[in-house]
1. Using distance in nm of label points 7 Å out along Cα→Cβ at positions 77 and 125 for the comparison, can you identify which of P, Q gives the largest number?
2. Consider the structures P, Q: one of them gives 29 for relative contact order in percent (Cα under 8 Å, 6 or more apart) as calculated from the coordinates. Say which.
3. Identify the structure, out of P, Q, from whose coordinates Cα Rg over 2.2 N^0.38 Å was calculated to give 1.15.
4. Quick check for you: by mean count of other Cβ atoms within 10 Å over residues 181-188, which of P, Q is greatest?
5. Figure out for me which of the structures P, Q the number -23500 belongs to, where helix-only ellipticity at 222 nm (-39500 (n - 2.57) for each DSSP H run of 4 or more, over all residues; to 500) was derived from the coordinates.
6. Supply the structure label, taken from P, Q, corresponding to FRET efficiency 1/(1 + (r/R0)^6) of positions 61 and 141 (r between Cβ atoms, R0 = 25 Å, to 0.05) with the calculated value 0.45.
7. Determine which structure produced the value 3, 15, 21, 20, 18, 14, 8, 2, 0 for P(r) over Cα pairs in 5 Å bins from 0, in percent, for residues 37-116 alone, calculated from the coordinates; the candidates are P, Q.
8. If mean count of other Cβ atoms within 10 Å over residues 53-60 computes to 25.1, which of P, Q did it come from?
Structure P
Amino acid sequence: MSQLNDPDYVREQYATEGNLETRRSVWQPTADGLEPNTEALRAIDRALVGDADVLEVGCGTGVMAERIAALPGVTLVATDFSPRFVELTAARGVDARQADICYLPFDDASFDVVYAGWMLYHVRDLERALNEVRRVLRPGGTFVAVTNGNDHTADLRIAAGGKPDITQFSSETGESVLGRKFGDVRRHDLETRAVFPDHASAQAYLDSSGEGLVLPHFDGSREYAGHVTIFEAR
């Protein structure tokens, strides 16, 4: 199992925004111009019928929350376990609160849509977290979850002496995991690209995870394949 759902690791990783921003900065759209956050926003928009209450769990710095809140008729609550991320999201004018997905502080059937972007692989108790998502969703509501595949930057990690990052919620496992809680699970797979202008930027990306991986020096730029899946579950 990946260290990604170790509570101490997660707390340290997201005490500030630096590591997240370093990793986010290198990602480019697919070859045909599709961008994961935009595609996830479209999935959320498809789930909306009139005015809607939306919950984002694991909002990070609030980049996606700001876009969700701008959708017509949406009332958004964004949550994160990191106080710093709640602060940054609130600064964007979003209703942001500190909360643990395993113990959501909301009544049953409070939301029409719940969104979790790249965070379920961090959850210490995935079963409980998904039960909480189901609990706060209204009947007929939609859960939109985004994650990476096992081959996401696998070539980069292997080149640096590491292994592919196998997580508890991935492109490979997400459909079956969500299928235990939802009757209708659909997926949209995207082949993204991490582009590094030089060796230093690639090493900085690896350093942001704190695993001690060292990439042999190379000249010029390099590109590594990523894999993202957007799940829509009802």
Structure Q
Amino acid sequence: MDVAAILSDSATLTPLALSAKVLAVAGVLQLLAGVPLAFWLARSRGTLHNAIDIAVTLPLVFPPVATGFVLLLLLGRNGPVGRIFSESIIFGFPGLVVAAFIAGLPLLVKPVQAALKSAEAAKLSEVAAVLGKSETAIFLQVLLPCAKRSIMAGLLLALARSLGEVGMTLMLGGNVIGRTNTLSLEIYNAVFNGEFERAAVLSAIIGIVSISMFTILKKVSDT
């Protein structure tokens, strides 16, 4: 196996670069949306809370291909969301980001939500409220520092899940060679074309990244 030749091949570098870009954008969006959402879920009640909590958690248990199909109906050119935009986000970079974002979001939201609902966080919030702090101040000055390890751990889990996502990515991205074939999809392509050595190298890359994330996660959890 000529690993160097496989790694330097554009057929390997292009999906690798694409996956890195998708993870970078999706990770920022997961952080910006997931932490406030976890804060709201931790402090709210009622029907709307239950509906959003279910919607956030559903990608963990619902088949990714089925989730991708639902998103395809919503975000396609004729969908209720997709028709708003002049250009469809399906079968392009935005579709890949949406798939990665949805796939990883629950793994960020749920740990942070649990941390914010802990007894320690509740006591600190009560003390801050008695001192006259606003909800925004409590969130920024009290709860965020309290949940920082959960946020870091959740973000790592979300990125790892996003990296390995296939079902939703296939439905929203279309696996267009040179355009939307992420690293995970390229493993499928390599196996389908009988390029088992290249599939092994691509799998090793994902394995190394995943192990690195797990190592960082353990260090975050142990501190």
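Quick note: the coordinates plus some simple rules give every number you see, no bench work behind them. Keep in mind the model is a prediction, meaning the values are calculated, not measured. Cβ atoms are built from the backbone, for glycine too; each structure is taken alone.
1. Going through P, Q one by one, distance in nm of label points 7 Å out along Cα→Cβ at positions 77 and 125 peaks for structure Q.
2. Q
3. Only one of P, Q returns 1.15 for Cα Rg over 2.2 N^0.38 Å, namely Q.
4. Q
5. Q
6. P
7. Q
8. The correct label is P.
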